[in-house]
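Dropping the structures in below, format is structure tokens.
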Structure 1
Amino acid sequence: MTFNRFLADRLGYIVIYLFNLLLVVLVIQLELSAQRSALGLDVLLYAGLLSIVGLTVCLLIDYVRCRPFYRQLDRLLQNGMNLDDAVGLQEAATREQQAMQTLLQAQYGKYIERLEQYMQQQEQHQTFVRQWVHQMKTPVSVIGLLTQQADQTANGETKRLAASVQEENERLAHGLDMMLHTARLEKFELDLHSKRVELIGEVRSVINEHKKACIRYRLFPKVEAAGERIWAETDEKWLRFVLNQLVTNAIKYSKPKDGAKTLTVKVEESDEFCRIVVKDEGIGIAEHELPRVFHAFFTGENGRKTGESTGMGLYLAKQVCDRLGHRLDIASSLGEGTEVTLSLARHAGLRRLS
């Protein structure tokens, strides 16, 4: 706080002081007038000058006394408010400043206490979610095995029912997997392991996981690559999660279209970067919705048509890519299909792409 602002805060006191000084001079002058005498102009000026000098000295002493505290406030305001630094305010000079400092420390203590309680509750919730997901995966796996056996031994209506159950079971497994990765995202850094990953093999492995869905919806996957093996620096588990989301979305939004469709996955490389391009021939996304597809819970018109969208798949994929330092871009034409491009560094670890 500058001295000018300090004076501005005390302008009312200064005006009242000068007004009282004028009243005192008028009272003295009236008393002397009754005695047929008067104060000389030089005496009035001298008295006024002494009074103003005394007032100025008092203000300067008060400002110098409070200046260290004001400087700390200015630094906090210039560098951005940080609660930890605000609690560390020292050198309070006045009782008002000391009261503010005490109040701030008390509020900080309550804030830390409530924050710790919230973190404990959040940790308990995350632990419960992870345990619940793992427990649910066992019956999902059992249902998958039973439907496979029914598909091999049954025929007619029973076989169609088994296929329908298997389809719903795959959706349930996908939802559980998404929930588990959402919980893990809270502690992403603890679950991160960067290494060189062979991209073509990962792409083929992910497509093989969805081959039944591709057959069911007459979707023909095709992998195109510039070479036999293409390497990049990333986390293998999180990369598979992102690829699963992209392929699942491609299948989901290709299903409503009649006839045979193609799902093309291209793996490209340059000197510094690799790109995985997932392109489908599905129903596409309206142009005005593209800026929002990475927002949480945004489903758009397609979500209302298919009824399967949660609005979390692309959001989670984007969150993972941002934390890995990768880049995720999307282009689409309504009624023609969607193309999603995942760009990642070949070398130098997890490099953030601009």
Structure 2
Amino acid sequence: MKPELLAEAPPIIKEFLGYMGTIRGKSPKTVEEYYFDLRTFFRYIKQKRNLVPPNTKFEEIRISDVDLALIKTITLTNVYEYMNFLATERNNLASTRSRKVSSLRTFFKYLTNKTGKLDTNPVQELETPKAKKSLPKYLTLEQCLELLSKVDGSTKERDYCILVLFLNCGMRLSELVSLNLNDVNHNKKTIRIVGKGNKERIVYLNEACIDAINRYITVRPKDALIDKNALFISKQRKRISPKTVQYLVKKYLSEIELEDYSVHKLRHTAATLMYQHGHVDIRVLKDILGHENLGTTEIYTHLSNEQMANASEANPLSHVKQREPLKIQIKNKKGPV
């Protein structure tokens, strides 16, 4: 977490952020998100209770004076009012409000269960806003092949390797840029990925990944490097940045008319291709992607269900309906039956 942000936090929140970073092992980015969520909440509380000078802009409200005495006055009603404020005045989506609810739950649970500074947890019964579940966008197999065919230029080996790892290993952007040379085990054909919360996972490399890595390694810059351990090197002779990766991925996606897609869509693509074409068990896919909960991975099973429904509709017999029973005339001595 950036020192200047930490300096703005009151002691009680600093302690919480330290706990999340050191004991819970959350990444600096995640710790910052906790702080931003708590800062927004306490800015709202101070504004609502007229604890700031009139006409003070919301973004200029400081929370350095927030203490346990103020926190003990927070009620569940205050939090529900805050949720309404986020929805109506800040236009936060349900997914954003859901994350802020999670931050408040974690903070108050820490104060109640871990430090005992609160006797009761005011947000114990706080409900999470229901977010509309949407299926992730992903590239088809044909689009993936077309995307890879567009790679060219002075850094084509590097760029091709980056795309191949995204499409085959399903790693996150932050995971890819943090890769080091020694994370690749050429003998075991594996790669070590450090994910959220500094959790490590080992992913096996297929033939395409191994070939792409080997081709890139032969042309990878070796002299005057700022970060000698980094796997992917920029033109400035340092570890490639997330922005550079985002730029090059966007560039190649735009060449196949998918400029609205992002780096994260390549992660969705890898997961979808593995699940639908490789028949990968959902629990194995969870470990490959580094998901903490199986429920996060299950979104890819919905994609498969949708495809199965479409396949059923495509059957030429799908619209054939039973006709009315034929009336059969059988003659006998008494007449037709």
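Readers should treat all values here as calculations from the given coordinates under stated rules, not as data from a laboratory. Note that the structure is predicted; figures quoted are calculated from it, not measured. Cβ atoms are built from the backbone, for glycine too; each structure is taken alone.
A few comments on the model shown:
- Which of 1, 2 yields 15.0 [mean count of other Cβ atoms within 10 Å over residues 159-166, calculated]: 1
- For distance in nm of label points 7 Å out along Cα→Cβ at positions 79 and 263 computed as 5.2, the structure of 1, 2 it came from: 1
- Origin of the derived value -21000 (helix-only ellipticity at 222 nm (-39500 (n - 2.57) for each DSSP H run of 4 or more, over all residues; to 500); candidates 1, 2): 1
- Among 1, 2, structure where Rg and Dmax of the Cα atoms in Å as derived comes to 27.5, 108: 2
- Highest-scoring label, criterion being volume of the Cα convex hull per residue in Å³, for residues 95-230 alone, among 1, 2: 1
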